[in-house]
1. Given 0.5 as the derived value for distance in nm of label points 7 Å out along Cα→Cβ at positions 53 and 85, which of the supplied structures P, Q, R does it correspond to?
2. When helix-only ellipticity at 222 nm (-39500 (n - 2.57) for each DSSP H run of 4 or more, over all residues; to 500) is calculated, the result is -4000; to which of the structures P, Q, R does this value belong?
Structure P
Amino acid sequence: MGERIEVAKVGELASGDIKLVEADGKMIVLLNVEGDLYAIDDECTHTACSLSDGSLENDVIECNCHGSQFNVKTGDVQAGPADEPVPTYPVQVDGDTVYVSLE
């Protein structure tokens, strides 16, 4: 596992929230799905649109550009036009701090 990078504080995201964060120069989307935090790359694999501008329903984020959908837990494509998964990153909570590990 890569180095842990602080990206947020616990409580900054309510369930269903999306937050764009920077981790070592990389733009990451931090998401809260029913109290569990997940991190994915901010760039849609279809046309490089920002996923942080999308919408989250349950554990699926939809890109606002062309409607590609990704599972935020696995990065897998749920609906096209994207055909490549989006990278995901491990999230750790230590005390009141949220960390992401880049791999």
Structure Q
Amino acid sequence: MNKYLAFIDDGDDAAMYPVERLQSITCAGNATVLVKFSPGSLGDGQAASVDVVTLTVTADAEKAVMAGIVAKINAHPNGDPFVVICDDVNSVFAHADILSCTIALDA
């Protein structure tokens, strides 16, 4: 069974990606973690085909957040294929230092 990472940043703005499409998790600056997925919504072979979810996190907690996301993915029960990383609407986060997210398709 495939695992999917879920991000919800508003009542009508959400994205879910298979773990296999996770390209990278990087620290983009203080209090900012980028989660990139490929190919993005444009599909294979497109120049701008990377979707980016920007996580706003507690300052200086970027490394802990990145490690926490990986731990959550690896520890998530096999019976439930959905791993919520950030749900701004219901205040559900994969790590206590994740504060919010924004989703950019084909960034």
Structure R
Amino acid sequence: MSDCIFCRIAQGKAEARIVYQDEEVTAFHDLNPRAPVHVLIIPNRHIASVAEAGVEDEPVLGKLFTVACRAAEELGVTDYRLVINNGPQAGQSVFHLHVHLLGGRRMSWPPG
């Protein structure tokens, strides 16, 4: 999608502080961090939300989590939270599936 900021980041057409990138997944620092470590992990192929992912997306969905774990380790956080928002009422503001990696501080419960 040409108007999707996350697609543009994955394609190298928009600036981001990349943590990890390969042919399937990109991880980058959030521009508006909610924790000392706040990284977004996205599939490079546009998938609007987790609800729109299909069976064919299962390999990349799993990879989002393994890349999140790798990024956490590289950034020095051992305790962290992974969050996926689905839909505007859940807090999704960019409609390209993404996992938030949040760490570097104590997290409260329940969130939201």
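1. Derived from the structure labelled Q.
2. Q
Values quoted throughout were computed directly from the atomic coordinates according to the rules given, and no laboratory measurement underlies them. The shown structure was predicted, so the numbers you read here are calculated from the model rather than taken from an experiment. Cβ atoms are built from the backbone, for glycine too; each structure is taken alone.
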